[in-house]
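Please go over the structures that come below.
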Structure P
Amino acid sequence: MEPPLDLAAFRASLGRPAPPPHLRPALNALWWDAKGEWDRAHALAQADEGGAGDWVHAYLHRKEGDSGNAAYWYRRAGQPVGSGALEAEWEAIAAALLAAEP
């Protein structure tokens, strides 16, 4: 089993052509989003129903500019609606999900 990633290692993995194989779907979605693959990220987040996937789903809809849909997904995730810079939110979500990895 691979050791858990921290935010710096997660960011460094973006230089690879594919995400680390052990990522959970929500982190996988964030990884693809950072690579500019919004549609792929959205499909992964949408398939990962539950807190983590819903949170990433919310962020992706906020990034897309669909604030109404984003607000729905933030509520489902039990998270406040994002309002700061998208990059800061991406980092906050990634850090929280990485910290929760087993």
Structure Q
Amino acid sequence: MSDMHLIRLAEGDNVLVLASSMAAGQTVDVEGKRTTLATALTLGHKIAARAIATGETIWKYNFPIGIATADIAAGEHVHIQNVRSDYTPSYVVPEQAPC
């Protein structure tokens, strides 16, 4: 991968992270193929490094962060519209009433 707008955080990742904000219609090099962004994306958002099938694990920092809820094309935005979070739920202990 050689596009200066994209960062692969770990070798096993199937997503690339934007190193800068980009406008809809701009093109990026995704694994050697020029891809046009369908929507504007801001710094830190993810796009698919390759086609990702429904049900496939999304990998970022070589860590599973979610499951694809729809097929995701290479270069497509990877976010809440097509991913179900795989993070471990966190629980909050309610504050106790003062004695």
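Coordinate-derived values only; no laboratory data. Keep in mind that what you see is a predicted model, and the values were worked out from it rather than measured.
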(message) For Kirkwood radius over Cα pairs in Å, which structure out of P, Q has the highest calculated value?
(response) Q
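Can you tell which of P, Q yields 0 when helix-only ellipticity at 222 nm (-39500 (n - 2.57) for each DSSP H run of 4 or more, over all residues; to 500) is derived from it?
Values: P: -19000; Q: 0.
It was calculated from structure Q.
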